[in-house]
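Enquirer: Read through the structures below before going on.
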Structure P
Amino acid sequence: MTGHSGIDLLLDALGGAVAELAPDATAFPHRSALASAQVYASATPADRDTTTAAVDAIRDGLAALGATGGYVNYIDASLPDWGTAYYGDNLARLKDVSRCYDPDQVFAFPQSVALA
């Protein structure tokens with residue numbers, strides 16, 4: 001990948017109170033993570049594909065370094081295995097909740113628990 005202007009990486013430190021709960025205490029499983037990362041990119045319609053590829057390469061590079069998973073509030077439409085990335089071992093339990101409380105998938109969207 002060549003350099004690309006207009007991309008920023010924001011790291012949010014975790015630990016502290018985040019780490020006080022067990023990974024299965026809530027839907028958020030990343031209790032032992034050191035930080036979360038957000039990749040911001042600006043693109044015009046003409047360079048959208050190139051920018052998307054650059055962001056994906058950054059995400060995949062971080063994963064290759066051991067920074068796996070994803071934060072559900074930073075939705076990434078091209079994230080591989082997004083259900084596991086967002087919810088880890090909590091995914092099966094969350095699917096059960098979704099089936100129980102939303103059997104008709106009224107709240108379903110392309111990356112909802114119901115469709116994971």
Structure Q
Amino acid sequence: MTRPAVQGAHSQRLLQTFANDAAGEQYLKFATEGVEMPAGSVMAKESFGIDDGNGRIGPLFLTTNLEEGASPDTDDWRYAAVTGSGGTMGISQSFCHDCQVQWEAQDMMAYPIEEVRISN
């Protein structure tokens with residue numbers, strides 16, 4: 001069964017999450033406390049939707065962990081997104097961060113639900 005990886009802020013989209021080399025080792029632990037992602041970690045979430053049985057490409061969501069102190073208002077994370085057609089989305093850093101902060105113990109990262117996680 002396929003389901004949204006994280007329900008809520010990304011609507012009922014299906015998400016596929018990718019982590020760069022800097023992020024991969026820590027992210028794939030799916031730890032729920034004491035997580036500290038290294039600077040340079042980049043997460044990309046492809047999103048897809050289904051309307052009337054037809055698939056559609058959604059936005060690509062990007063998060064980058066910056067050097068300590070680079071963006072205190074967002075706990076040193078930068079948020080960006082690209083539309084499904086390739087255009088830049090204007091997003092508010094505070095809007096994204098205000099949602100991500102609910103996973104503060106996980107260094108602002110929401111994980112896919114367990115049923116759809118890749119295991120090592």
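Any read-out appearing in this document is the output of simple, stated calculations on the displayed coordinates, not a laboratory observation. What you see is a predicted model; the values in this text were computed from it and never measured. Cβ atoms are built from the backbone, for glycine too; each structure is taken alone.
Enquirer: One of P, Q was used to compute helix-only ellipticity at 222 nm (-39500 (n - 2.57) for each DSSP H run of 4 or more, over all residues; to 500), and the answer was -9000. Which one was it?
Expert: Computed on structure P.
Enquirer: For structures P, Q, which has the highest computed value of mean count of other Cβ atoms within 10 Å over residues 37-44?
Expert: Evaluating mean count of other Cβ atoms within 10 Å over residues 37-44 on every structure, the highest lands on Q.
Enquirer: Out of P, Q, choose the structure whose coordinates give mean count of other Cβ atoms within 10 Å over residues 29-36 equal to 11.8 when calculated.
Expert: Answer by label: Q.
Enquirer: If you work out mean count of other Cβ atoms within 10 Å over residues 61-68 for P, Q, which one comes out largest?
Expert: Looking at the calculated values, the largest one is Q.
Enquirer: Moving on to the next point. Can you spot which of P, Q the value -0.51, -0.88 was calculated from, given it is log10 I(q)/I(0) by the Debye sum over Cα atoms at q = 0.13, 0.17 Å⁻¹?
Expert: Q
Enquirer: Which structure, out of P, Q, was mean count of other Cβ atoms within 10 Å over residues 13-20 calculated from, if the result is 11.2?
Expert: Value 11.2 for mean count of other Cβ atoms within 10 Å over residues 13-20 corresponds to P out of P, Q.
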